[in-house]
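Bear in mind these aren't lab numbers, they're just calculated from the coordinates by the rules spelled out. Please read these numbers as outputs of a predicted model, since none were measured by experiment. Cβ atoms are built from the backbone, for glycine too; each structure is taken alone.
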Structure 1
Amino acid sequence: MSEPFVDFQRVWLAYNEELHAQGKFAVEDITLQVQRGEFIAIVGPSGCGKSTFMKLTTGLKMPTRGSIRIGGEPVTGPLKISGMAFQAPSLLPWRTTVDNVLLPLEIVEPYRSSFKAKRKEYEEKARKLLQSVGLGGYEDKFPWQLSGGMQQRASICRALVHEPQMLLLDEPFGALDAFTREELWCALRDLQAAQKFNVILVTHDLRESVFLADTVYVMSKSPGRFVVKRDIDLPRPRDLEVTYTPAFTDIVHELRGHIGAIRKTGVAVPQ
């Protein structure tokens, strides 16, 4: 097997020296390898360290112990090869949809230095990306003219416009209604299948994790550590009908059992 794209080796994180001295860690002893192009999802009880793991993966936090390599390189600071989207789309209200999507190209090198000269080229790219997620015709609308689902589509496009090798999603669909959420599952599925970028998805929605991911990891209560790794062997491409099959619901129930056991005892159901 080739070198993993994401490689955590015995990673621990305490948020400051005082907590470190007290032996209080946000995450502990995380060892994880993710192959290039893989889609993983992380689930677990609230406060277990899922968002902390995301900060470590993007280089926003450095580990107290252990090492992290992304794309074969040690992580020493914030990564330029990643894009992020969160539960709140956080679009700038004074910018049109396409201008919101273009924002990373204005501030991230190597695009920033050539933005003015290549603006037309970059804008065409942003418009095509918006069209690919069903926002054709809304490119010049302002955020307040878009529904919540449309805003989240634009947010994901903004995270992808600079062609990152890795997309990190922190509860991106949690605030949306069920129908809109499923539409966005399919939009994300199609984007990832076409562009082959890595995805790390943090979610509380077990159906979402099983539908989208190649592998689902379950985290323990804080201090967070991975206690279950579940490969999702459902064939791709997956459509929404798979969510009604016994194979799908069996995996969801299995993961729910693990999380239920963690909430009660702090320990996953034995596999």
Structure 2
Amino acid sequence: MTSSRIALVTGAGRGIGKGCALELAKAGVDLVINDRPESPDLEQTADEIRALGRECHAVPANVFEYAECQRLVSAAVDAGGQIDILVSNPAYSRRGRFLDYPPEEFEQTIQGTLTSGFYLSQLVAKHLVERKAPGKIVFISSVQAELPIGLCSAYGAAKAGLNHMMRSISVELAEHGILVNAIEPGWIDTPGEHATFSEEQIREEGKKLPLGRLGLPEEIGKAAAFLCSSDADYITGTVLPVDGGYRYKDCRVSGDRLRP
């Protein structure tokens, strides 16, 4: 690796994680990227980063497990010499009615979305403190942390917990020069959405949003690149919504009537 800043981005095979990794590369950051061991996309993302002129090392690991997070962070340090930036992007989500929601699915959602974020951020923060180096940690949260969306009680709870954890650790890590923030994406056009909804549903539902479309992974990536840049050196403990107004989509006025 070069002497530039090194970022570790999890879930970078596709979607939002990939968007973050590519935008950081465009900003001059070298990367260690991660996705699940069976990911078919991780090496493709690594190739795209290298094509941008940045160095990149791909490390498959299951970040839902603490031992795997330890292995990932150790491998990232070995590959890059250090970690300066963490974009923590693990998540697990299954929609379901609260009255029927399996307890094991709730536990998996909390584990994969909140607990994994704790694992990764603690390990990277310890590395930074040991080096006596400043750093940036960005969590990928969700507008569902704020919105009580039906069928999403487990995921919303996990992301709300992530936001609170972010604020708490930002207070503790400030003395070490480690800035901690979160991004709340709205409805983003990712492969996962296309696996859940039809092309027509995505097109038609996108038209109902304030900006008339779903967001793009690179738009979340640009926000992450900003928070990881020197332009954001006085920002910590902040949740940045990047949702195209999704939170307020039902607050608009149409003629003399409020939208339902």
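Looking just at distance in nm of label points 7 Å out along Cα→Cβ at positions 61 and 213, which of the labels 1, 2 belongs to the structure with the highest value?
2
If distance in nm of label points 7 Å out along Cα→Cβ at positions 5 and 117 computes to 2.1, which of 1, 2 did it come from?
2
For which of the structures 1, 2 does the calculation of relative contact order in percent (Cα under 8 Å, 6 or more apart) return 24?
The structure behind it is 1.
With distance in nm of label points 7 Å out along Cα→Cβ at positions 149 and 165 coming out at 2.0, pick the structure among 1, 2 it was computed from.
2
Comparing Kirkwood radius over Cα pairs in Å across structures 1, 2, which is largest?
Greatest value across 1, 2: structure 1.
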